[in-house]
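Right after this note come the structures.
Values in this text are rule-based calculations from the coordinates and carry no lab data. Everything numeric in this text was worked out from a predicted model, so none of it was measured. Cβ atoms are built from the backbone, for glycine too; each structure is taken alone.
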Structure 1
Amino acid sequence: MGETPVSNFPLPSKFQSKIVHKIKPPEADKVIALTFDDGPWPRTTEQVLDVLKQNNIIATFFWIGQNVQNYPKIAEKVVTDGHVIGNHTWHHWYHKMDRATVTKEIERTADIMFEKTGIKTSLFRPPGGVLTNGLVDYAQKKNHTIVMWSDDPMDYRPLSAKQLVRNTIRKAESGGIVLMHDGGGNRSQTVKALPQIIDELRQLGYRFVSVPELLEMDNPLNQS
């Protein structure tokens with residue numbers, strides 16, 4: 001314990017073991033991070049990657065271990081395209097777990113991510129944002145950074161692309177983290193909404209950064 005976790009994505013040490021919903025960037029900077037959960041996933045992950053590539057955006061993907069095992073080529077493409085990856089557990093369970101189960105959920109995912117991509121990460125996002133089932137306690141003891149979100153367009157509900165765009169823009173703020181999903185179900189509306197979300201945020205003056213880049217920009221005067 002107490003050691004800096006080994007990671008391909010170095011993070012400011014003040015964020016070790018911290019729960020982060022957003023940061024406070026310098027006033028002149030209007031930045032936001034796009035994040036995608038529950039992949040890698042057939043078709044939609046690659047569609048999201050295409051939109052990001054067309055718009056020259058680096059995003060952050062939080063992966064389910066069993067999906068990495070099932071779709072290693074898609075996982076490889078995410079990394080090859082230069083995106084950041086984080087751990088989202090093996091099964092995406094919400095319920096209370098004992099220490100052995102928690103350890104397996106996180107470490108088995110970390111192992112398969114490294115096996116298939118050669119990447120180690122200290123970014124962790126708990127499924128459903130649940131903080132009390134044992135996963136976050138374990139991740140914090142490992143000095144992982146717990147990445148939550150400030151902008152949830154609710155793309156896990158049966159909403160239209162138009163509604164997803166509206167929800168995202170309404171909640172957008174500088175230093176914010178947007179929660180979307182590229183896997184875990186039918187994400188066609190997310191894929192449809194994404195180009196418009198990017199266009200509208202750019203019109204509002206935002207630029208897009210990865211979660212590690214966002215954390216680097218946190219104003220040092222802030223209390224973390």
Structure 2
Amino acid sequence: MDRFLIACNNSHQRAQDLYNANLKVAESFYSILNLFEIFLRNRINEELSLYFNDPAWIINEKNGFMSDLSLSHSNFFLKNEIYKAENKIKRQKKTITSGLVIAEQNFGFWTSLYDTHHYKLLSGSIIHCFPNKPNTIQRKQINGILNEIRAFRNRVYHNEPICFSANDICFNKAEKIRKDIYNILNWMDPDIVIYAGKFDNIQNNIREALLI
């Protein structure tokens with residue numbers, strides 16, 4: 001609570017109110033972040049299924065691009081994540097399917113595909129996940145945005161505060177991440193922006209928090 005007290009001039013009541021407001025704003029990101037991850041995952045899966053002409057690419061490419069020697073510096077991150085998923089599915093006594101393996105992958109798996117070393121091996125095919133992006137937006141910018149969203153997501157899911165800039169109360173970063181999420185969704189499909197908006201109460205909660 002020390003950081004909250006500093007931001008609230010040592011007012012215990014305001015600090016507690018800010019703490020609660022921070023939780024409320026963070027919780028309001030859950031739905032949007034979850035939907036964003038699902039939409040991105042599905043879009044990448046669709047694109048790579050077409051690229052490899054293989055709906056089970058995520059299983060079969062363990063021995064394909066995921067095993068390329070150029071990935072040794074990353075300790076074959078993607079391939080190892082697939083093995084982990086398959087072992088978990090086996091322990092659950094289920095049949096390994098691409099759907100189950102896909103469902104086991106975390107957000108970092110999908111965003112890492114836009115890292116240079118993976119992107120090159122995929123011939124840049126996953127840039128087509130964003131048919132509505134501006135021409136000036138390329139892999140580097142998308143990768144940067146996705147990494148910022150991932151880092152913010154981790155803060156939210158690890159219950160770290162998202163209401164500060166240094167020692168001041170500030171939700172600018174949260175508002176930027178929200179904007180970035182909607183930009184990426186719009187580049188994928190404007191219709192999903194409308195859908196995601198139905199679950200979005202972030203701005204209202206931020207406005208309430210700033211009144212503390």
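Computing distance in nm of label points 7 Å out along Cα→Cβ at positions 19 and 163 gives 2.8 for which of 1, 2? This value belongs to structure 1. With respect to distance in nm of label points 7 Å out along Cα→Cβ at positions 43 and 187, the largest value across structures 1, 2 is given by 1.
Suppose mean count of other Cβ atoms within 10 Å over residues 83-90 works out to 14.8; of 1, 2, which structure was it derived from? That value comes from structure 2. Each of structures 1, 2 was scored by distance in nm of label points 7 Å out along Cα→Cβ at positions 11 and 35; the highest score is held by 2. Given that P(r) over Cα pairs in 5 Å bins from 0, in percent, derived from a single structure, equals 1, 7, 16, 20, 21, 18, 11, 5, 1, 0, which label among 1, 2 identifies that structure? Structure of origin is 1. State the single structure among 1, 2 that was used to calculate FRET efficiency 1/(1 + (r/R0)^6) of positions 91 and 123 (r between Cβ atoms, R0 = 25 Å, to 0.05), giving 0.10. Among 1, 2, the structure yielding 0.10 for FRET efficiency 1/(1 + (r/R0)^6) of positions 91 and 123 (r between Cβ atoms, R0 = 25 Å, to 0.05) is 2. Of the structures labelled 1, 2, which one yields 35 when relative contact order in percent (Cα under 8 Å, 6 or more apart) is computed from its coordinates? Going label by label, the one that fits is 1. To test your reading of the models, identify which of 1, 2 gives -11500 for helix-only ellipticity at 222 nm (-39500 (n - 2.57) for each DSSP H run of 4 or more, over all residues; to 500) when calculated. Matching structure: 1.
Out of 1, 2, which structure matches 1.4 when distance in nm of label points 7 Å out along Cα→Cβ at positions 27 and 171 is calculated? Label of the originating structure: 2.
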